[in-house]
Structure P
Amino acid sequence: MPVKVLMVCLGNICRSPLAEGIMASLVHPEEVFVDSAGTAGYHVGNPPDPRSIAVARENQIDISHQRCREFQAADFEEFDYIFAMDLENLANIHALAPTQAHRKKARLLLEAGGMGTREVPDPYYGGASGFTHVYSLIEQACSRILSEILRTP
């Protein structure tokens, strides 16, 4: 049974789809299953932001098939690791946790990736360079998480 990882941001159109795509590109799907969600339901059913799709494509990752979904309390049962992009979304996730054990599943992505308690900035209101920067941060964190936490080559 694969380890299950969930990436979470606010709308599930910029950061978490990139994180899902990056993490999925680094693992064997039979060993690690990756999904993403948003704490707000603004974009449910929509594809990721075109700028996220573009920066992923520039790095040979296709996320165009992804569709936005909203984080649910049931995700605590489904996933082994839940990685939030920022403190606000982490608080939103924790607010839905039925138990302390469930709360412990959720952490900041960059913190889990050994990059301190920094947050992945939301590039939505900026230009393409913000998406490139976010891609770089997420890629570093995902690589570290895989080697340090998940112990997957």
Structure Q
Amino acid sequence: MPDLSGSFSGRATSQSTISLYDVSNHDLNLLKVRGVQKSSDAKWNNSKITYWGTADLIAGNGPQRGYFVNEHADGDRDFGTFEGRIATSDGQVTIEGVWIFVGGTGKLEGLTGGGSYKGKMTSPVEVENTWEGTYQIAEKTRAA
């Protein structure tokens, strides 16, 4: 499996928070982020990422889950899931977790793989992430 790594800076294009009243500072968040990938792998460099994430936070700390789609210049897409943790300390929000490819279209059909990510919120609506992992694209079989 080839190694894959990169980064992206993104901006929240939609964000909702619901405050719960069971314990102090309990919030459920839904977030949509868009950005552009930077990678040494030409398949992912300059692809446009959109991800949708949910978070269940108490005092800014808790689990995060979601889905992502990368749109490549040739029109192909890859997509997958992620899950991790959000931590808030001294006003700095960090995120860390794992991601998994679940498929792709066009030349990325049959894509599998996954890895890890780390990042931080640089403002209430901006995120910076680095990621690494491996991937494999299944060879297409011809009909006999």
- [ ] Work out which structure the value 0.20 belongs to, where FRET efficiency 1/(1 + (r/R0)^6) of positions 21 and 101 (r between Cβ atoms, R0 = 30 Å, to 0.05) was derived from one of P, Q.
- [x] Q
- [ ] Could you figure out which one of P, Q the value 0 for helix-only ellipticity at 222 nm (-39500 (n - 2.57) for each DSSP H run of 4 or more, over all residues; to 500) was computed from?
- [x] Q
TODO: Figure out for me which of the structures P, Q the number 1.6 belongs to, where distance in nm of label points 7 Å out along Cα→Cβ at positions 69 and 93 was derived from the coordinates.
DONE: P
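Kindly point out which one of P, Q the value 2.0 was derived from, the read-out being distance in nm of label points 7 Å out along Cα→Cβ at positions 85 and 133.
Only one of P, Q returns 2.0 for distance in nm of label points 7 Å out along Cα→Cβ at positions 85 and 133, namely Q.
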Open item on the list: To test your reading of the models, identify which of P, Q gives 2.4 for distance in nm of label points 7 Å out along Cα→Cβ at positions 5 and 117 when calculated.
Closed with: P
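If you rank structures P, Q by relative contact order in percent (Cα under 8 Å, 6 or more apart), which sits at the top with the largest value?
Of structures P, Q, the maximum of relative contact order in percent (Cα under 8 Å, 6 or more apart) occurs in P.
Values quoted throughout were computed directly from the atomic coordinates according to the rules given, and no laboratory measurement underlies them. Keep in mind it's a predicted model, so treat the numbers as computed, not measured. Cβ atoms are built from the backbone, for glycine too; each structure is taken alone.
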